[in-house]
Structure I
Amino acid sequence: MTKKKIFEVPLYPYVRSPDQDAEKAVRHKVVVVGAGPIGLAAAIELAMQDIEVVVVDDNDKVSWGSRAVCYAKRPLEILDRIGCGDQFVDKGVQWNVGKVFFDERQVYQFDLLPEDGHKRPAFINLQQYYFEEYLVDRVKELQAQGKPIEIRGNNKVVSVDQGSDFATVELETPEGNYSVEADWVIACDGAASPIRAMMGLDFVGRIFEDNFLIADVVMEADFPTERWFWFDPPFNRGQSALLHKQPDNVWRIDLQLGWDVDKEEEKKPENVIPRLKAMLGEDVNFELEWVSIYTFQCRRMEQFRKGRVIFAGDSAHQVSPFGARGANSGLQDTDNLIWKLKLVMDGTAPMSLLDTYDEERIYAADENILNSSRSTDFITPKSAISRVFRDAVLDLSEAAEFARPLVNSGRLSVPATYDGSSLNSDDCAGMPVRSRPGSPAADAPTANGWLLDQLGNKFQLLAINADVPDTVDVGGITISALRVNATDEIRDRYLGDKSSAVYLMRPDQHVAARWETYDGANVAQALNRAIGIFEQEAAQ
């Protein structure tokens, strides 16, 4: 069966490396630690930029269980850009609609993508093991194309030591230990991050006093493809529950347990199955595929870069699962990091550009933590008066529209707009707020296909009804032009009340600056700022 292959067969088995027989430690450009979704995505981005990268992991196969399951529109667009979005969307279960229940009544319904003209859906549900498998497939495609990427399974990091211009990583294998050097180390080794512990670093933030049971259930059911969330349901009184559909007739169920529970006891099938039967009905046939328990945590590192070691994904920040902000924000970490790292490695941008990875992704992490903490406080009230308020909001939301924005069953993941980023520059009044500097580009249909399929991995001028040169050279960076005509969607998302527009787009598809018409001096100044060279430095 397909699942047996995914779960049991090594996708990147241990193979002895020539590095293990070298007289001294071999130097690599980048070592990525962790072959989960974030580590693999980072490595793929590096290889696509022709940066040599080695991925190491103490495992040799994909993760068991659904784990990260909900992927939002923006991460799907990032996956498109690194060459594997179609696999995810074709396999995943697409959904836009969510419903909220209080007791047994539906009190609220929402649509996450109410407008047309986007290539990707608001969300798909897909088990993490498929996510990892498809990324490993993409690595193999790149290897077949001669790209400099390698995965080493059963290579466990046991120490990291930093010098001024490289790090030394010691690895434990079935055939003994060896060391490699790396210009850069990207730590994507998960929430428990051994590298973070080795370096004496920690999280700051909150751990919430509540536990949730996750169960992957295989069953044939006629529930619609929607996100269903219950407050105080009859099958889990005083608590909450969540239901999601996944591929292969697998349903993800989250049940709130409370704080003072025996986690090992709660995970036993003889205790899980009665809970599920109370929810699904005694006559529903199902199989229990995977069970886990998690505790809400909303925390992050104080800095995401320490010298030559850069942290991304759960190793850098954690949020509670409601809202799907974990893996989604991790992919946006790599999206933000890799183009900056390439410019620094090429000598095109100053080392200080990497400080803006901290600046922008800590801003995004704080936004996620804020929203996740608010969701957690609403889902799990910490006092009697908080519960009274929460229940009153739910009651009112059934009939009163004003109360619905207060219902918080998990504010679902949206991409961060880097307002106030030091890399942003010129803005133009009268253009849509949604496409201001710092924001991710909004997709739209054009005469040559989807807009986002034509953007990314390099600086570009997006010209809408505007005359621009084919290319502009600034300090060793060539900016190419993408010309599009103003369709209704383009006008709504990029022009506003203007008849023309010129956008400077970053390699991660975020807006750096925008103008009504082209001016070479403005573009050069904005490009310098976007790579961390500010006016006083550019003048030297």
Structure II
Amino acid sequence: MRAATLLSLLSTPVLLSAQWNSPAVNTPVRVASGVEAVTPLSAAGPDGSTYICWFEQAGAGYVLRMQRLDADGVALWDQQGLLVSAQPQNSALFRYDLGTDLYGNAVVAFQDERTGTLDIAAALVTPDGDLPWGDGISLPTTDGTGLAPVVGALADGRIRIAWTTDRSPSTVAYRTLFTDGTASPEGTQEISSTGNCGRPKVIPTDDAGCWIQYVEQTGNFLSPGTMKAVRLDESGTASAPVTVSDRTISGFYFPQPVSDGRNGFYLAFNTGNAGNASLTDVVVQRLRGDGSTWSAGGTAVEVGTTTQRYTMTAAPALVNDDDGLMMAYRRTDLNQNTGGIAVQRFDTAGTRQLGNAAVEVLPLSAALHGPFGNAALSDGIVCFQQQGGFGAYTLSALRLALDGSVMAPGELGVCSVSSGKDDATLVPFRDGQAVAVWMDERNGSGIFAQNLLIDTSLGIAEHAASGNRILYGATTELLLAQALHERGIIRVIDAQGRVTLTLPVGPSPEGARIELPMNGLSGGIYSVVLEHDGKREVLRAAR
């Protein structure tokens, strides 16, 4: 295919920000002078993309923005992000949630003061950046206000939003919405008790129902709580509550359940050590689809009172039903002056597979290593962690085998820039790629992302080419070492991550030369991304 044919298919170059970069640079999602962007969340989007939302300061308040990065890390929406809501906000920001529905839309549930009081709202964003619900649907709380909403995508395409009410005693409210923004006939329902109920999470089930896991406290909001759960059917009718564990958690702890793939869920949580209640321990529990558990309390990750253990923000990762699930967690000395990482594996019946002492991954040190996410692979997990402190954190990852050993080449860089960091989240592996997102203070407060590719070479790398190469002469050409059997696309990306050229290409034989019309581009090094036949290859070109 020659230049005349290619140029006839070109439109005006579209400048899009970002692409995956090295751990020493990372991919900026929202970074601008004088802009404070904070509290990011991330969720898996369609076609290997990643949704990222955040709040940023605007005048005396905050606005909610969102970006979608494609599988190459290229931003698909406006560089400053899509404005989701500019409704009045409280002077403080509170817990909120981001999820993806059955159709690949992003759903974000948050709080604002559009009704004159702080209450719940939810917005839906399509992959194209449309807002079918406008700047959000108000979900008012009857005789009160709402806190800390969460999102659950049901198996029939509906969306269930749950939150904590501020009543005395507090309750868990939930409402089910269709994609068009209308509510299911049952309207808003609530889970209540004689104590305070709150901190809900929604775990969908195959029958278009879900579990709502929550915390019940008999005292005030700082008192220890017990984790409960109710099973909701398709209509939203709740079964009698079941106790997830008879062990208590602190008033500040938010459990993070994950589906077991069998209409139940797994849960790792911080609680008191069985041998010394003044120490913190990590316990893992399973609630099956029938409401039964491993045991009354669950299974501790290890036995002993010589260290303290914490989940940090990491949840267990289910490898498969045969190999069970793995949990990497932080260990500290008794005074919490030094920290490291250990890992335990459980079978699906709750038996420890790596002994009563678990496996030490990183020894205790002043670096205070701690996981922010565990992502499953077919032969183990990858533990994503942060280390450092006092405004000098870095991020890395370790691939752990089923026996807990660290697989070669060891520690993998995610962010080697030492700076203040917070609110790190993780989208687990899809097609061999995971995405970490965090708030970074390297230049004010901004949002950054980094991908991690796991393949036979185990590393963060560009997608390997198949012998295709760039030829230089009077023109710049791509020489195909392999035939293109299907239509594909070529994108030329500059050093700042901007897509400067987009070229559709048709099926082409082996040995074909495809001219790259780069004469109008400024001098420098460019990435040439070729997507074809379900593959993605990255080459380098000079101009």
Structure III
Amino acid sequence: MSKKYLIGIDSGTTGIKAVIFDTKGNELFSARRKLEGLTPYEDWYEEDMDDIYASCYECIEEVLKEIEPQKVIGIGVTAQGDGLWMMDEKGSPVRPGMCFCDGRTGEIIDDWREKGVLEKTFHICGTVAFGSSICAEIKWLEKNEPEALEKASVFFHLKDWLFYKLTGIISCDESDMSIPMLNAKTNQYDDRLFELFEIEKYRSKFPKTRTTSENRGRILPELAKRLGLNKEVLVVGGPMDIAACALGCGAIHDGQASTVIGTAAIHSVIMDEPRPEPYMAGMTLAHCIPGRWIRLVSSLGGAPNLEWFLEQMGSGIKACAKEQGKDVYDYCSELIANVPIGSRGVIYHPYLMAGGERSPFFKSNIKASFMGISFNTKTEDMLRAVYEGIAMAMVDCYRSTEADLKEIYVSGGGAKSDVWMQIFADAMDTDIVICSGTEFGAKGAALNVGVALGIYSDYEDAAASTVHEVKRFKPDKEKHKRYQKLYGLYRKGYELSMDWWDLRTEFLNTAEKEE
């Protein structure tokens, strides 16, 4: 039997990748292009849709140079979820896409909360609508850019845009649209949600939703010819990146969990029925696997916190790493390993992104901060506080689900640090599992194509055939006791400062008016 290949495409916030896999799930070749965010205002985060597709095409073109293109049998597409991505009747973008970390809709969310809309919709979809929810972005545009809504022929998500560009098909899968426009029990649109969010007049602009494996189509003939692909190549749109990463690392059974330390810190618990706990927090989305759901408590406090710290305060760290011929992140792991739990009293809250924080609490205007700095504080103390702050946000999120976790599969750039993974294990008192490979979002998208093509009999077979554990970090019970106390400090710190962030917002708004 001749070798066959699958391509997984994964478009995140800062970059897009195309990865070639064999049918055993091995990563063979990959190509990446950087994506630029558009941030004209503090709480905005947008991206150019045409630029993203152009980068997608370049990535596919690049990886195809490494193999015989005619041996590619399927392409899977995943991408960041949430936000609002629109095109007109001619298939052109109406405006830049509004990303998952966009935070401009805070007033709309606050208004819905005060009126009880969020509570009523939570009972239907199992998700608390948040700043970058598609419904909130529509309401913001209705007030600020009504011409954009009028011009748009379809509202969907980033992976749907890429799927359309590859196949010419307008559709969406259940995983993306389930937060928050589908009934959690039926995974179908619910008219009550459109009415409560007051967007019923736009109902016709929402595309048909399909199960993830059914959201498929053949590649456009002219595109296949240009790339040298067989015209029968199957393209599947979905699942969204959260579900794709869970599938790619093998988190498919009830009680398993998946954490992705990327632009956001995405924490997902797999469920065999929709269980929207905790009440009025987090999100419930359809897994790509029939009869499975994901309880998502996603923190916006991800890897950019570490990158920001190194860029703004880590010149000495980077210089020492270079002098010793070490990778800067390996050197960071060495530094923090010698700092005690609690970073000598320095606490870091990792709310750096434009959207503030959304799980396990929602506050769009909260920002990152250090607490407990003194004359004795060293750079490595602050560095460890950043690592621990992201770990504390993880504990905060998973605790809120009240789930009985069996194990947590961790992926993303942070998974490369053994020291950080041990911090996670000790803080969570749960096994942390690392699997072979690095591109789990793209892998999940590729495995989904494999299921659609019949290469794997089902999703369980896909995971069993392609997922291989390489490391498991066991928790230290004594260290966990120390982390429990640290978590108390972490939580009390942000609870006491909630009003302060509102005063800050008021101060900044006043300053803008005076200027």
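Read-outs throughout are calculated quantities, based only on the coordinates presented, and are distinct from any laboratory measurement. What you see is a predicted model; the values in this text were computed from it and never measured. Cβ atoms are built from the backbone, for glycine too; each structure is taken alone.
Can you spot which of I, II, III the value -12500 was calculated from, given it is helix-only ellipticity at 222 nm (-39500 (n - 2.57) for each DSSP H run of 4 or more, over all residues; to 500)? Present the calculation step by step, with values, prior to reporting the outcome.
On the way: I: -8500; II: -500; III: -12500.
The structure behind it is III.
One of I, II, III was used to calculate mean count of other Cβ atoms within 10 Å over residues 62-69, giving 15.8; which?
Details: I: 22.0; II: 24.5; III: 15.8.
The read-out comes from structure III.
If log10 I(q)/I(0) by the Debye sum over Cα atoms at q = 0.09, 0.11, 0.12, 0.16 Å⁻¹, for residues 78-341 alone computes to -0.43, -0.64, -0.76, -1.24, which of I, II, III did it come from? Don't skip to the end; give the middle numbers.
Values: I: -0.53, -0.78, -0.92, -1.39; II: -0.43, -0.64, -0.76, -1.24; III: -0.48, -0.69, -0.80, -1.18.
Label of the originating structure: II.
Given that Rg and Dmax of the Cα atoms in Å, derived from a single structure, equals 22.2, 72, which label among I, II, III identifies that structure? Mind showing how you got there, number by number?
On the way: I: 24.0, 76; II: 24.5, 80; III: 22.2, 72.
Checking each candidate, the match is III.
So if we calculate distance in nm of label points 7 Å out along Cα→Cβ at positions 206 and 358 for every structure here (I, II, III), which label has the highest result?
Working: I: 2.6; II: 3.2; III: 1.6.
Evaluating distance in nm of label points 7 Å out along Cα→Cβ at positions 206 and 358 on every structure, the highest lands on II.
For the read-out distance in nm of label points 7 Å out along Cα→Cβ at positions 38 and 326, a value of 1.1 was computed from one structure; give its label from I, II, III. Before the final figure, lay out each step's value.
Details: I: 1.1; II: 3.5; III: 4.2.
It must be structure I, since only it matches.
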